[in-house]
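**Q** These are the structures, in structure tokens.
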Structure I
Amino acid sequence: METEIRRILIIDDDIDYRKALMIRLGSLYPKADIETYDFPVKGHPPMDFDWEKYDVLILDYYLGKNETGLDWFNKYKKSEYFPATVILTGMDNDKIAERVHKAGVHNYLSKKSLTKGEMYEGIEKALALRASIIENYNKRSDHGNNFDTFINDFLHKTEERLCAEILNERNETGYLPDARSIDEKIERERQHILESIDYPPAQEAELGLLEIVAERIRNMTW
């Protein structure tokens, strides 16, 4: 189901690409107010910049001046109400994808041959993941914990447990883990979430976080 989007913010150091994004996003979300932030001219947003008034943030990975969109995400994301963030990059790089997923960015797309349909699906997926994580947090947390702590706790504990299991098997058998054995463990975790959580938004939240963990583990060197 399409999520209502009122405001979108674009941050990209390439003025021509910003214009192209405005046209494409305008056709996808004609009722949305689409704004750009001219980083090369304005510099860094102030720390009290009102990010939460936006539903979606389209953020370039390479911002120039040795800065990345991931740096900005880590710096400015202070609450669960930070906009659904899609990081774009013109380079296909597994290490970049791993860093983006590890930071908890809602989605990541390559600029190369990015179609209108892929952009739409990428934004909707980011919105759905953000919404389900927020709902899960509100339902299951004691509200005394920091939102980032809630997210990172799931990521780190799940990754730590799976890595320990994989390393134990490697030490016992003497063989490096293959893609099939890793996928089997991820599928087992997925089934456990589906069977142990009855609340659909909570299911979606943990499945989305499991995808981040799976991506990290698949990219590890064993």
Structure II
Amino acid sequence: MMRPPLTLKIVEIFASLQGEGLRQGEPTIFVRLAGCNFRCSFCDTKKAWRGGQEKKIEEIIAEILNEHKKLPTLWVCLTGGEPLLQPLRPLARAIKEAGFYLQIETNGSLKPSVLADWWTVSPKPPDFYLHPEFKKKAKEIKLVVTRELNLEIIRRFRRLVPEKTPIILQPQSARRWSEKKALFLIKAGCQHQIKNLRLMIQLHRQLQIP
């Protein structure tokens, strides 16, 4: 008996600019997958926690190529929710075979089961767990400035990952207290000589684009 073709639960596929992290401002095609193993109160994509439409790999690639016509770019970003909750290998392989670079945005709590050109890892409260394999794989560590975030947590990540891997403090959008706290933390980090620490805001929120 033949197995049914693999499908993934997809919330949306769209072309825009990468709004966060070191790739900020680069044209990118986003594939948002459904499902998440966290329920963060500050999440700005709660629509990805559940639901999604079942799509075959070839259907997803076709939509990516269609978006590429609108905004020609070399980058595809798998985001969520938490993309690693779904079996990504066939999709990742197909994206690479189509000639794209692959970025994956993850909370870092699950084992990185696929190959990617760029891992954006954003550990979440309360314990900010980071799977050991991400210590070397992460291109950047992105910490949303929440009530729980403090200097000791930032210091812990500086010890965990190589110095060349930047730690990015990202204030919650339209939360003045978070912006003020981010400014306090980066100044304190500099005073305590925490290296390669940065503050970045969400570009797409400022530009009011997807």
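Read the figures in this text as sums done on the coordinates, not as results from a lab. Computed from a predicted structure; not experimentally measured. Cβ atoms are built from the backbone, for glycine too; each structure is taken alone.
**Q** Please compute distance in nm of label points 7 Å out along Cα→Cβ at positions 35 and 195 for structures I, II and give me the label with the greatest value. Intermediate values should be presented prior to the final figure.
**A** Values: I: 4.9; II: 4.0.
The structure with the largest value is I.
**Q** With distance in nm of label points 7 Å out along Cα→Cβ at positions 131 and 171 as the yardstick, tell me which of I, II scores highest. Don't jump to the answer; show the numbers that get you there.
**A** Details: I: 4.5; II: 3.3.
Going through I, II one by one, distance in nm of label points 7 Å out along Cα→Cβ at positions 131 and 171 peaks for structure I.
**Q** Please state which of the structures I, II yields -18500 when helix-only ellipticity at 222 nm (-39500 (n - 2.57) for each DSSP H run of 4 or more, over all residues; to 500) is computed from it. Provide the component values of the computation, followed by the final result.
**A** Details: I: -18500; II: -8000.
The read-out comes from structure I.
**Q** Given a value of 11.6, 33 for Rg and Dmax of the Cα atoms in Å, for residues 75-122 alone, calculated from one of I, II, which structure does it belong to? Provide the component values of the computation, followed by the final result.
**A** Details: I: 11.6, 33; II: 9.8, 29.
Attributed to the structure labelled I.
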